[in-house]
Structure 1
Amino acid sequence: MQADAADLGLTIYISSGFRSYDYQAGLYQRYVERDGKEAADRYSARPGYSEHQSGLAFDLNTITDDFKDTDEGRWVAENCYKYGFIIRYPADKEDVTGYMYEPWHIRYLGTEIAEDVYSSGLCLEEYLGITSEYAE
């Protein structure tokens, strides 16, 4: 994916990949201290729940909403499924995923499933018929 994007003059890089439990715990705690638990839960997974801990999720380039308006962001949104990835937290799905829109956060599913999810217009929770709610 990165090489094909580069062939088009686009620069895609991983800004955040695998995270250990301890790293995620510290990151989440800092967000809670800064913004409160309710706000932090909208944009950061609790330790033990982060897709980054699975090694199957990556944050690309700039970790801001501005990514969606870049050539790279638009290309990733339109093409990442061809390489087995989906935009994990799509726009207008926060009520289903539990997370705000993250155009930079991609999740590997494999090419067949990623294409099915992309083509369906569903988020992963809807596609799988699951919930991502925390069991308190």
Structure 2
Amino acid sequence: MPDADLKLNKVAIIMGSTSDQAVADKAITVLDAHKIPYEVRVISAHRNPDELDRYLKEVHDSIAVIIAIAGLSAALPGVIASKTEKPVIGVPVSGKLLGMDALLSMVQMPSGVPVGVVGIDNGENAALLALRILKVKKQ
């Protein structure tokens, strides 16, 4: 695959915490199976907003889709979507309220800040949705 194609196909997986790794691993397994390049970062929207800003600027031209994995207040996908026009897929992580808190915070984005959201802990569907987005981008 030429480098230009790799650039257009790259997926960023951003976790709010290292405790989200098991959910990220589900997405990674799918991306690996389809030979889609990706990179993984742990950046909290609450604890490291400046680092998140720097990272999004750094990868703007090298990624096509962002998978944002977060639990609890789950602000990460919405914050990312407010700072980029790249497609953002939110993956709520189960926690104290069985992930409903994270799910509801992701799907209740204000108008103009779209976040596609998959089921709780469903990193696999996030990667499959990213693959579909990449296929549309190629057409």
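Nothing in this text is a laboratory measurement; each read-out follows from the coordinates by a stated rule. What you see is a predicted model; the values in this text were computed from it and never measured. Cβ atoms are built from the backbone, for glycine too; each structure is taken alone.
Some notes on this structure:
- Origin of the derived value -11000 (helix-only ellipticity at 222 nm (-39500 (n - 2.57) for each DSSP H run of 4 or more, over all residues; to 500); candidates 1, 2): 1
- Structures 1, 2 were shown, and distance in nm of label points 7 Å out along Cα→Cβ at positions 43 and 75 at 1.5 was computed from 2.
- Test item: mean projected area of the Cα convex hull in nm² calculated as 7.7, pick one of 1, 2: 2
- Among 1, 2, structure where relative contact order in percent (Cα under 8 Å, 6 or more apart) as derived comes to 26: 2
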